[in-house]
1. Which of I, II, III yields 24, 18, 11 for semi-axes √(5λ) of the Cα gyration tensor in Å, for residues 220-275 alone, as computed?
2. Which of the displayed structures (I, II, III) returns the greatest value of distance in nm of label points 7 Å out along Cα→Cβ at positions 244 and 268 on calculation?
3. Comparing volume of the Cα convex hull per residue in Å³, for residues 180-339 alone across structures I, II, III, which is largest?
Structure I
Amino acid sequence: MTLSHLSENDLAPALTRFSDAERDRRWRQIRWRMDLAGLDALLVWGNESKWQAGLANNRYISGRVAPGCLLFPLDGDPVIWSGFPHDVTPWGALAGGWIGDVRAGQQTTQDIVKTLKDRGYQNAAIGIVGFGETRPRVIPEVVPYQQFSTIRDHLPNARFVEAGWLLEQTRMIKGEEEIAMLRRSAELANAMAQAMVETARPGVREYEVFANMLHASLSAGGEEEMIWMSSGAFPPPHGKRPPATDRRLEAGDIVICEYHARFEGYLTGAEVSVSLGEPRKEFAEIHRVCVESQKAGIAGMQLGRPFSDAVLGFRKPIIDAGFGSVECGLHGHGLASPEFPSTMYGGSAGAWEEHAYARIPTLEFQENMVFATASDVYNPNWKKDTGLMLGRTILITKDGPEELTGLPLSPEMIVV
């Protein structure tokens with residue numbers, strides 16, 4: 001199997017920033033949910049954990065990369081506390097975006113308290129929004145304990161409510177401009193796969209493959225993101241966290257990789273396995289099952305169908321083959337990965353069934369949801385400690401699931 005080459009000239013023109021109309025759409029979507037929940041304001045925290053996934057809510061509201069605290073009122077103008085004093089000048093790192101009131105983020109707890117009091121929130125209902133406290137709960141929470149405790153102590157009559165769900169729900173359905181950014185990101189994901197296939201040769205070091213994949217994204221306007229990679233005659237059934245190793249690839253190796261492309265904050269993902277020479281029959285069979293899993297799961301991602309249809313679709317070919325999986329299923333994608341809804345563990349072919357990542361959400365697929373998929377498969381009757389990875393990015397449309405990256409799902413492995 002080969003990949004069709006995507007040249008730089010093939011990359012579609014894309015938005016380089018979001019419009020004020022997109023800002024207004026997002027803020028309306030947030031505010032009606034606040035009104036329904038009886039919230040007067042949100043305090044939103046984010047940091048750069050997990051390749052900036054922990055900044056998803058801040059970036060969604062502000063239109064900028066702004067770690068720290070953000071006040072988003074039901075009525076009135078938002079405020080950001082982020083960065084150093086020189087970052088919040090008109091020429092600083094936080095220039096631009098949708099929020100005009102940007103204040104330095106050092107030693108700001110008292111200013112947050114003063115601002116809340118000045119706006120009359122002493123008896124208000126204030127939603128606390130972090131990241132990682134809602135399902136699937138696989139990212140560490142980002143609300144700083146000391147800062148939040150001080151704010152709560154200085155407003156003893158205010159009612160503080162966990163409200164992470166509100167932003168997660170708002171971000172779950174993508175707008176037209178968000179989808180445009182995701183399409184551009186998907187083109188970068190295709191270019192990264194091409195770079196992997198072109199670079200992976202005997203004698204090349206793992207980190208050279210990693211570097212060329214990253215270059216394919218950054219040189220076309222992308223942002224730095226995760227690339228997990230492993231190689232060898234019997235690589236583990238799931239890629240390893242960076243940094244990539246200095247190991248030289250050898251003839252007969254398998255290279256497995258899970259990675260994201262990011263454009264204007266928006267993530268698309270893929271999982272690709274490459275064989276340096278014809279693969280041994282055991283890997284060829286695992287790959288065939290991976291492909292069947294992907295096709296069956298994606299076929300279940302139909303508008304209005306229950307989430308469980310897709311989850312069971314991803315699992316069935318693996319179970320029928322008597323194989324196992326490290327991850328198998330799908331999870332929400334956008335400004336972060338994973339997002340709700342998500343199911344990657346569980347089932348008779350999976351593992352860690354008590355984990356929150358094994359729960360199947362009780363909802364139906366809706367138009368303009370976006371998901372990453374994964375079939376990370378091994379054959380326990382052969383070797384439990386090696387396997388292959390295969391995954392794509394899917395947009396839910398009224399006409400059915402649309403794979404965004406353009407990478408083929410062929411029953412033959414990619415051979416270089």
Structure II
Amino acid sequence: MAGVAEKVNKQGLSLHGLGVICGLTAGVWLGAAEAPTKLVNAGLSPFAVSLCMVAGVFTARWTFPTLLKGTGYVFADLMEKKHLIVWALLAGALWAVANTLTVFAIRDVGLAVAFPLWNANSLIGLFWGRVLFKELQGANAGNISKVVLGAVAIVIAAVMLGFSTLHGGSAASSHAVRGILAAIGASFMWGTMYVPYRKAYISGMNPLSFVTAFTVGELGTVLALTLALDGGIHSPSFDLFHHRGLVFWLFLGGFVWVIGDLFQQFAAKYLGIGRGIPLSNTNQLWGLAWGALVFGELAGADSNHRLLVLGGSVVMILGALAIGTAVASGREQTSNNEAVLRECDRYGLDYNRTLAAQAGDEFGDRSEKRRWWDYAIVAAATGVFLWLGLSATVPPLYMDMAWVGVLGLVLIVSLAAGGWCLWRRTRFC
């Protein structure tokens with residue numbers, strides 16, 4: 001591990017600092033990814049929205065690992081840790097169910113309110129991280145206080161935001177309750193999804209390899225949900241693919257989500273799920289920005305409604321940041337290394353190699369050479385987006401284009417900063 005320490009000192013960026021940057025960058029992109037699902041308000045089926053978005057995710061997922069590492073590297077990593085493939089498929093399945101629930105939540109309570117509710121997934125992830133992977137074991141009093149108080153703040157914020165939707169007539173309340181339940185269900189699904197994440201990364205798997213298998217579980221599950229619950233092979237969801245102008249925006253949402261999730265994966269790798277996920281849950285702030293500034297969701301809200309939404313959002317962000325700024329102590333690092341050792345003993349992995357890979361110092365015995373099919377994959381994915389984009393039509397929704405430009409610039413700046421830091425420190429390992 002001396003080589004890892006030397007690398008940190010040379011490049012001047014700690015793994016904790018890199019994880020924080022990745023988590024915050026993930027928040028910016030994950031917040032923007034849900035904006036296209038506003039199309040559900042134009043009368044589209046939630047299953048159709050989810051299916052098209054996941055198809056976009058599937059298309060983009062194969063592009064980034066191929067560009068950054070090549071398929072030879074990715075499949076060598078998967079074959080070296082075959083036991084993790086099923087975990088990646090399970091994580092993808094959980095994500096697909098959660099994503100479908102979020103579309104129902106957005107339809108019933110709106111993007112600005114649904115986001116904070118399902119972002120309580122950090123509590124679920126924190127619970128599983130402590131129970132299954134001994135995160136926070138050996139933590140000092142300051143770190144424990146930050147995590148506990150942050151968790152309590154997230155719960156309080158979720159309650160505030162939930163009550164903010166229960167004003168008005170009985171019909172509105174009925175829809176609000178349904179939306180709240182959908183958002184909470186998504187929270188549980190997404191919180192549990194982080195278990196396979198953590199299991200993969202304490203085993204030394206590269207996030208780019210993990211997401212390649214993850215996406216197969218996503219697409220397979222959302223297809224199964226559509227066939228089982230939305231009319232089978234005659235589902236109207238499949239008819240939506242004939243409307244390329246609308247499909248493009250959902251594919252674009254999937255593309256944006258992939259970028260955010262890749263940064264979230266690296267945050268979970270370097271910080272653990274108890275710290276990395278709350279940081280990425282700052283996407284609530286960006287989701288609120290897109291919902292309120294671009295789509296005008298709060299334009300007609302009264303002062304009490306706005307106070308609850310904004311106050312709850314602030315409290316949730318402060319809680320997430322409190323958890324995310326709890327830097328692991330030496331005793332916590334020892335506990336984490338013990339978790340790595342347990343995985344190595346269970347699956348016959350090399351402990352030193354695994355520990356180095358987890359710290360971003362990837363061993364160099366895998367080829368990153370690009371082959372002709374790598375370029376074909378990238379060309380095919382790009383072609384799909386271009387084909388859809390040429391027929392894109394402006395969604396029949398109110399949008400403030402000035403704010404679209406401002407938030408779009410934020411996306412580009414965050415991607416450049418986060419990508420540069422990740423490349424400079426770890427070469428995406």
Structure III
Amino acid sequence: MKALVVGNGGREHAIAWTLLQSPNVKQVFCTPGNGGTATMTNCQNLPVAVDNFAEIARVVTENHISLVVVGPEVPLSLGIVDYLRQHNIAVFGPTKEGAQIESSKSWAKEIMNQANVPTAKSKTFTAAAAAKDYIRAEGAPIVVKADGLAAGKGVIVATTIDEAIAAVEELLGKDSGKLVIEEFLTGSEVSVLAVTDGKTIRPLSPAQDHKRIGEGDTGKNTGGMGAYSPVPLITAELMQRIEQEILQPTLEALNKKNIDYRGVLYAGLMITPAGDPKVIEFNCRFGDPETQVVLPLLDTPLEQILLACVAQKLEQQPSFKWKAGSAVCVVIASGGYPDAYEKGKAIAGTQAATQKGAIVFHAGTKLQKKQIVTDGGRVLGITAFGDNFAQAIAFAYDAVKSIQFEGMYYRRDIGHRYKQ
């Protein structure tokens with residue numbers, strides 16, 4: 001079979017790479033793809049924007065593609081799945097209505113409250129004055145979130161009332177002109193990505209991301225600076241609770257709204273000091289960089305799972321098989337990220353990192369005159385495996401040493417919260 005992956009980040013490179021591990025997948029196309037997918041065997045980039053649905057449909061038909069996998073949240077929130085389904089194209093991802101679980105935080109909160117899903121206490125505002133009054137009444141620390149999509153950067157954790165009020169002024173003008181203000185939760189953050197065909201839902205291996213740019217989880221939020229999987233904190237018993245208290249009720253609440261949700265339901269969770277899972281937020285797609293550690297551990301062919309979701313036959317799919325050991329991904333970013341950064345820097349050492357046993361997933365890169373150059377904030381994700389976490393982290397950082405480009409930056413403490 002042939003597949004098409006929509007997107008151009010590290011997550012999309014990881015999806016394409018994983019699909020090509022299966023003997024059943026002959027070729028993968030990426031629209032638009034990046035420097036890594038451009039140079040991967042049996043993979044071809046096509047210069048089509050993620051929101052050009054008509055051109056994507058044409059490419060699928062012309063190339064006899066069996067499955068489309070949508071990576072980013074933006075085309076999902078714009079209705080790419082609705083469009084492709086109307087053209088009888090098999091596509092993995094939720095409809096525009098279902099994608100609201102990520103594209104509108106206030107809508108997601110309503111779903112959670114209807115389903116009695118444990119989450120932070122919150123309130124939605126459209127007026128700055130009312131939002132500020134609420135903050136003064138509640139006190140700090142408190143969390144201020146833009147209602148719409150913000151590429152992982154629309155959340156401000158305010159430690160003082162003044163910071164929270166400044167956050168209201170900064171975020172209220174963004175996107176929908178709506179804010180969600182919620183209580184500050186403490187504990188350990190964990191990502192649980194689950195796949196669903198709209199009837200059955202199954203979790204993948206849990207992962208832990210590192211959102212902040214600075215070591216010790218300091219500084220600004222980013223799209224994610226590194227991840228590892230599995231997470232010892234998520235025991236079999238706790239995963240069962242997450243399924244019963246969070247994933248299943250959320251799917252049932254979507255069904256009650258007549259939403260046919262076939263894709264990833266990604267729960268960003270806080271595990272409280274008491275050991276209870278609470279939802280921080282939901283996403284409607286594979287996580288980035290979580291995908292770069294979860295999918296390489298998957299032993300079941302990915303296309304089998306995705307096709308079962310599209311055909312609403314997930315229940316018939318045997319239990320997913322996982323490789324033993326751990327996977328760690330260290331993200332290498334451009335100097336200045338998540339603020340202003342330069343592009344077009346030549347990248348060296350990817351081959352040497354691969355020779356050390358790592359997988360080099362490209363994110364913000366492009367192929368320019370036979371040279372891979374930087375083309376984004378998060379440039380590469382270096383993923384390594386080990387029999388245990390300590391081995392995987394050592395292998396990952398050893399491979400990172402092979403990479404060179406001007407101004408490169410990475411956190412040296414990925415996995416610092418790991419507890420066996």
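None of the figures in this text is laboratory data; all of them are computed from the coordinates on show. Worth saying up front: this structure is predicted, and the values here are computed from it rather than measured. Cβ atoms are built from the backbone, for glycine too; each structure is taken alone.
1. For semi-axes √(5λ) of the Cα gyration tensor in Å, for residues 220-275 alone, the value 24, 18, 11 is produced by structure III.
2. Across I, II, III, distance in nm of label points 7 Å out along Cα→Cβ at positions 244 and 268 peaks for II.
3. The maximum falls on structure II.
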